[in-house]
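What follows is a group of structures, each given as structure tokens.
FYI, it's all coordinate maths here, none of it is from the lab. Computed from a prediction, not measured in an experiment: that's the story for all the values here. Cβ atoms are built from the backbone, for glycine too; each structure is taken alone.
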Structure I
Amino acid sequence: RNDEDFGQTLGRWGLPSGPYLVLPLLGPSTVRDAAGIYPDSFTKPYRYMNDIPARNMAIGMDVIDARASLLSAEKLITGDK
């Protein structure tokens, strides 16, 4: 699995990363990486699936995977109680 994204491409072209943000539902990101979220969505295979139930299942699995990858960031937020 490759972790390259459009934000890295923008960085290669010289765009500065900008401030660090924690975006609701999207998690922690810089402005440059947040700008790359939409172009990155076109690399997802479910964008090109015509079978609606299969596409919805693929989207659901992608959401679950994204949420699982953010569990460690949630501990940083709730750890201050």
Structure II
Amino acid sequence: MKKYIVSGEVTAYISVELEAESKEEALEMAYEECSGPMDFVGNGGTDKLIGVCDTDSATVSINCDDEVEYTEVEEIK
């Protein structure tokens, strides 16, 4: 029997709770505080677990509430 890697996409939502003077400043600060998810070691490797980190001035969370859409199939030789 052949082996395959099947890859897909899922939407993850990141929330940044912070204090700012305006919506524009809040948006700018969110990018500064959390530019995106990070890889963490867990579940058997560094590519298996993602997360976000709080900072001194922001509380950051990640939520994945979507169904996966598989888009690629690669045969492993």
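Name the one structure among I, II that helix-only ellipticity at 222 nm (-39500 (n - 2.57) for each DSSP H run of 4 or more, over all residues; to 500) of -14500 was derived from. Working shown, then result.
Numbers: I: -14500; II: -4500.
Structure I accounts for this read-out.
Using relative contact order in percent (Cα under 8 Å, 6 or more apart) as the calculated read-out, with 49 as its value, let me know the right label among I, II. Walk me through the numbers before you get to the answer.
Details: I: 23; II: 49.
Derived from II, not from the others.
I have 1.2 for distance in nm of label points 7 Å out along Cα→Cβ at positions 36 and 60, calculated from one of the structures I, II. Which structure is it? Walk me through the numbers before you get to the answer.
On the way: I: 3.1; II: 1.2.
Checking each candidate, the match is II.
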